[in-house]
1. Between 1, 2, which one scores greatest on FRET efficiency 1/(1 + (r/R0)^6) of positions 26 and 58 (r between Cβ atoms, R0 = 30 Å, to 0.05)?
2. For helix-only ellipticity at 222 nm (-39500 (n - 2.57) for each DSSP H run of 4 or more, over all residues; to 500), the calculated result is -18000, so let me know which of 1, 2 that is.
3. Out of 1, 2, choose the structure whose coordinates give mean count of other Cβ atoms within 10 Å over residues 10-17 equal to 18.6 when calculated.
4. Matching task: 60 is the computed value of percent of Cα pairs over 18 Å apart. Pick the structure from 1, 2.
Structure 1
Amino acid sequence: MVIRRTKRLWILILLIAFGMLIGNVVADMSRGSRYFYWLAYGRSFGVSTDSPFVLDLGMLTLKLGLMVHLTISSIVGIIAALMVYRRI
């Protein structure tokens with residue numbers, strides 16, 4: 001039972017990531033479009049990769065950064081991924 005839940009959780013995470021990926025591809029393709037420019041509208045948030053979180057331990061330096069680019073088409077991709085997940 002526990003294995004099935006964790007497997008389903010991984011499927012959900014992968015479907016959401018795939019939906020966001022497809023949505024960002026659609027946003028990049030529609031960025032220069034005359035009629036579908038609104039699909040590329042969105043915001044970015046997170047820790048910038050230009051000024052990442054730095055942890056300097058002397059002999060080891062870790063630089064961590066994570067940016068999320070959320071657009072209208074990626075939101076549509078997430079909704080489509082959730083609909084696919086409900087059908088599984």
Structure 2
Amino acid sequence: MQDKKEMVLKALAKIVKEKRGEMSITQLSLEVDVSKSIWSMIEKAQRDTQLTTLFRVAEALYVKPSQLLADVERELGENFSFIEN
């Protein structure tokens with residue numbers, strides 16, 4: 001189960017980094033009230049973030065939260081599941 005959680009965190013980290021591009025973490029953090037340390041931990045797959053924080057991150061990246069999660073799902077692949085068969 002921990003491996004699956006790590007996979008999700010890594011997928012989110014990759015998508016957030018890609019979408020942020022050259023935008024400054026400092027500026028984005030100030031705009032949406034997410035600390036630089038939390039933003040950095042998300043991008044390093046070191047934080048299982050709250051839903052409200054994901055909404056803020058999505059807003060800072062100019063995407064809808066649903067799009068951010070859809071991109072994470074796509075990164076994980078259609079066969080990803082926490083349920084072991």
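Bear in mind that the values in this text are calculations on the coordinates, not laboratory data. As the structure is a prediction and not an experimental result, all values here were calculated from the model. Cβ atoms are built from the backbone, for glycine too; each structure is taken alone.
1. Largest value of FRET efficiency 1/(1 + (r/R0)^6) of positions 26 and 58 (r between Cβ atoms, R0 = 30 Å, to 0.05): 2.
2. On the way: 1: -18000; 2: -20500.
Attributed to the structure labelled 1.
3. Working: 1: 13.6; 2: 18.6.
Working through the options, I get structure 2.
4. Values: 1: 60; 2: 38.
The correct label is 1.
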